[in-house]
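Student: Multiple structures are listed underneath, in C-alpha cells.
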Structure I
C-alpha cells in the first residue's frame with residue numbers, strides 16, 4: 001500500500017469513526033433521555049454494577065482476537081480466522097460460566113437479591129457474542145470503515161428501539177437486562193450479513209493458535225489491568241455512595257466520558273492499523289508521523305472538553321431535571337481530570353502497534369491503585385465530592401507511566417503534551433471567565449446546594 005493510499009484510508013477512517021461515534025452518541029443520548037423518564041435511577045445503578053462485572057469478565061478473558069487479526073500477517077487467511085472464531089466461541093461460554101459462579105457473591109456483597117437473576121441473564125450475552133463473525137475485524141485491518149460504521153449504527157438503532165419500546169410498556173430493571181440479550185443477538189446476526197464470506201467452521205490450527213496466544217497474553221494482562229483500573233471505580237462507588245447516587249453518577253460520567261471514548265475508538269480503528277503498517281520507518285520518522293497526526297486530534301479535543309467542563313452542568317439540568325441535580329457538579333470535575341486520559345488515549349495504542357503491549361498492564365495497575373486508595377480516602381475526608389475528585393485525578397499516574405514507556409521506545413510526546421496542556425488551560429480559563437461574566441456562576445455551584 002502506497003503512503004498516499006495509506007494516508008487517504010487513515011483520513012477516511014478517521015472521518016467515518018467520528019461520524020459513527022457522533023451518531024452513536026446521539027442515539028445513546030436520546031435513549032438515555034427517554035429512559036430516565038421511564039425508569040428510576042436505582043435501575044441504572046443496578047445495571048451499572050452488572051455491566052461493570054460483565055465488562056470485567058470480558059476484559060479478563062480478552063486474548064486480543066481483534067488486535068491479532070489487525071496486526072498479524074495471516075490476519076485474512078481462512079484458517080487463521082476460523083481458529084480465531086473457535087477461540088472466540090469458547091471464550092463466550094467461559095464468560096457466562098464465570099458470571100454464574102460470581103452471581104451469589106456479588107448479590108451478597110451488594111445485598112440485593114435481584115442480582116441473582118439479573119447477572120445470569122445479562123451474562124448469557126457473552127455466549128451469543130462469541131458467535132459473531134471474525135471478518136468484522138478485517139474492515140478495521142484495512143481501514144475500510146464505512147461499512148463497519150453503518151453496521152454499528154444500524155445495530156444500535158434496532159437495539160435502542162427495542163429497549164425504549166419495552167421500557168414504555170414494562171418499566172422495570174428486567175427490561176434493561178433482556179434488552180442486552182436482544183442487542184447482542186442483533187449484533188451477531190447482522191455481522192454475518194454485513195461482512196459476508198466463506199462459512200466459518202470450528203478449527204484448531206496450532207500455528208494460528210500460537211500466534212493468537214503469544215500476542216494475546218500481553219493483551220490479556222493489559223485488558224485485565226484496564227478493567228481493574230477503569231471499572232473498579234463504579235464497583236467501589238456503588239458500595240460507598242449507594243445505588244441511587246451511583247445511577248446519578250453514571251449519567252454524569254457517560255456525558256463527561258465522550259471525548260475519551262472517541263479517542264479510544266480512533267486509536268483502535270485508525271491509529272493502531274496506521275502505525276502497524278508504518279513499522280518500516282525509523283523510530284524518529286515514526287515519532288514525527290505519529291505526533292503530527294496526534295496534534296490534530298488534540299486540537300479538536302481541547303475546545304470540546306473545555307465546553308463540556310463549562311457548560312455540561314447546564315445541559316444536565318435542562319435535560320434530566322431535579323432528580324439528577326448532583327450530576328451537574330460531578331460532570332465538570334470529571335471532565336477536568338479527563339484531560340490526562342485524553343493525552344494517554346491519543347498515543348497508547350502505538351505501543352500495541354509496535355508490538356509492545358506489555359507496557360500497558362503496569363500502567364493500568366498503577367491507575368487501579370490510584371482509584372482503590374484515592375476514592376475511599378477522598379470520601380473519608382470530603383464525602384461524595386472528595387470521592388469524585390479522587391476519581392477525576394486517577395488518570396494522572398496512568399499518563400505518567402505511559403510517558404515513561406514511550407520515552408523508552410523513543411516515541412516521547414512530552415514537549416507536545418506540555419504545549420497542548422497550556423492551550424487547554426488557557427481555553428478553559430477564557431470560557432469560565434465568559435460564563436461568569438454572563439452571570440451563570442461556575443459549573444460546580446450546585447455542589448454547595450446539595451452539600
Structure II
C-alpha cells in the first residue's frame with residue numbers, strides 16, 4: 001500500500017523517503033554534516049515556513065466567522081472572542097504567528113547576510129528572500145485593518161496617507177490603496193481579498209521557489225572558520241533522520257512558544273472604528289514605525305520614497321556588488337569582519353538616539369537654510385549629514401581594524417540595520433501624545 005516503509009531503517013529506505021515524498025522532495029538526500037548544526041542557521045528558514053503554515057491554518061478558520069463589512073467586521077471579531085469556542089485562541093495564534101514571522105524573517109535576512117550566503121548561485125535567491133519579506137509585510141499590513149477597530153483604522157489611515165508624499169502620483173496611489181478617497185467599505189473588501197487570496201498564494205509560491213533554489217545551490221552554505229580551507233570536502237549525512245528530526249523538534253518548540261504567547265497575551269481589540277475621532281497618538285503598525293519615525297526627521301518625500309527606495313535597491317544589489325574575495329559560510333567573514341560589524345552596530349546604538357534628540361530639540365533645518373525649498377533643507381541636507389556620519393563611522397572603523405570590501409559592507413549594514421531597530425523602538429515606546437518624545441512610563 002505504501003511506496004516506502006513508514007519507519008525507514010536502512011540507508012536505502014531513508015533515501016527513498018526523500019525521493020518519493022512530495023513535502024520532502026525539496027530536501028537533498030544527503031547533506032554536509034556541518035550544515036545541520038543549529039547554531040549555524042538557528043533554523044530560521046524552517047521557523048518561517050512553520051509560521052506560514054500556522055497562519056494559513058488559523059486564517060482559514062477565521063474566515064468561517066469574519067464578515068468583511070464595516071458594519072459587521074468589528075462585531076464578528078467580538079463574537080469570535082466571546083461566543084466561539086477557542087475562537088479567541090485561534091485569533092491569538094494568528095496574531096502572534098504574523099508578528100513573529102516578521103521578526104524571524106528579519107533575523108533570517110541578517111543570518112544570510114552575515115554568513116555570506118548570497119554569492120555565486122545564491123545571488124538571485126537573496127532577491128527572492130527580500131521579495132518574500134516585502135510580501136510578508138504586505139500580508140501583515142492588509143490583515144491589520146480587518147478588525148475594524150480604532151487602532152487598526154487609524155494605523156492604516158496613516159500608512160496609506162504616506163503614499164500621498166510620492167511625487168506626481170501620490171493622490172492616485174492613495175485612492176488605489178483605499179479604493180476611494182477615504183477608508184471605507186471598498187478599502188476593507190480590497191484588503192480582505194488581497195489578504196486571503198493574492199498574498200497567501202504569492203507567499204507560498206515564492207517560498208517554494210526559494211526552497212527549491214536553496215536545494216539547487218546544494219543546500220545552505222557550509223560553515224567554515226576563517227582560517228580553514230573551504231576546498232576540503234565535508235562529511236555528509238542522510239537527511240532522514242539527521243536533519244528531519246531537528247527540523248521537526250524546532251517546529252514543535254516554535255509552535256509551543258506561539259501557544260504560550262497566545263494563551264498569555266491577548267491580541268486585544270480596541271473600540272470600534274470611528275472615522276471622526278483620531279486617537280492620540282495615532283501610530284502605524286510597529287513594523288512601519290521606523291518609517292513613521294523617519295517622517296519626523298526628514299522631508300516626507302525623502303522619508304517615504306527616497307530613503308526607503310535607496311535602502312531597497314541597496315538590499316537587492318548586495319549579491320551583485322564586486323567583492324575582493326567572496327567568502328561564504330564563515331560568520332562575519334573573519335575576526336576583522338566581526339570587529340567591524342560590532343563597531344558599526346555599537347556606533348548606531350550611540351549615534352541614533354543622539355540624532356533623534358538633536359533633531360527633536362535643536363535642529364531647525366528650514367530655519368538655518370531659509371533660502372532653500374523644503375525638499376532640500378529638510379530632506380537632502382539632513383540626508384547628506386546622516387550619510388556623512390555613517391561614512392565617517394565606517395571609515396574610522398576601517399582604519400582601526402582594516403578589512404576588505406565585504407567586511408566593510410558588513411559594518412555599514414550593521415550600522416543601518418541597528419539604526420532601523422532603534423528608530424522602531426523609539427516609535428513604539430518613546431513617542432506619546434502628539435508624537436512627542438517621552439518616557440514609556442510617563443502618562
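Student: For distance in nm of label points 7 Å out along Cα→Cβ at positions 33 and 433, which structure out of I, II has the highest calculated value?
Tutor: Structure II comes out on top.
Student: To which of I, II does the computed value 2.7 (distance in nm of label points 7 Å out along Cα→Cβ at positions 225 and 273) belong?
Tutor: Source structure: I.
Student: Here is a further query. Suppose you compute log10 I(q)/I(0) by the Debye sum over Cα atoms at q = 0.09, 0.14 Å⁻¹ for every structure in I, II: which one lands on -0.60, -1.59?
Tutor: Among I, II, the structure yielding -0.60, -1.59 for log10 I(q)/I(0) by the Debye sum over Cα atoms at q = 0.09, 0.14 Å⁻¹ is I.
Student: Computing helix-only ellipticity at 222 nm (-39500 (n - 2.57) for each DSSP H run of 4 or more, over all residues; to 500) gives -19500 for which of I, II?
Tutor: II
Student: Tell me which structure, out of I, II, gives 0.25 once FRET efficiency 1/(1 + (r/R0)^6) of positions 121 and 193 (r between Cβ atoms, R0 = 30 Å, to 0.05) is calculated.
Tutor: Value 0.25 for FRET efficiency 1/(1 + (r/R0)^6) of positions 121 and 193 (r between Cβ atoms, R0 = 30 Å, to 0.05) corresponds to II out of I, II.
A short reminder: the numbers here are calculations on the coordinates, not readings from a lab. Because the structure is predicted, anything quoted here is derived from the model rather than measured. Cβ atoms are built from the backbone, for glycine too; each structure is taken alone.
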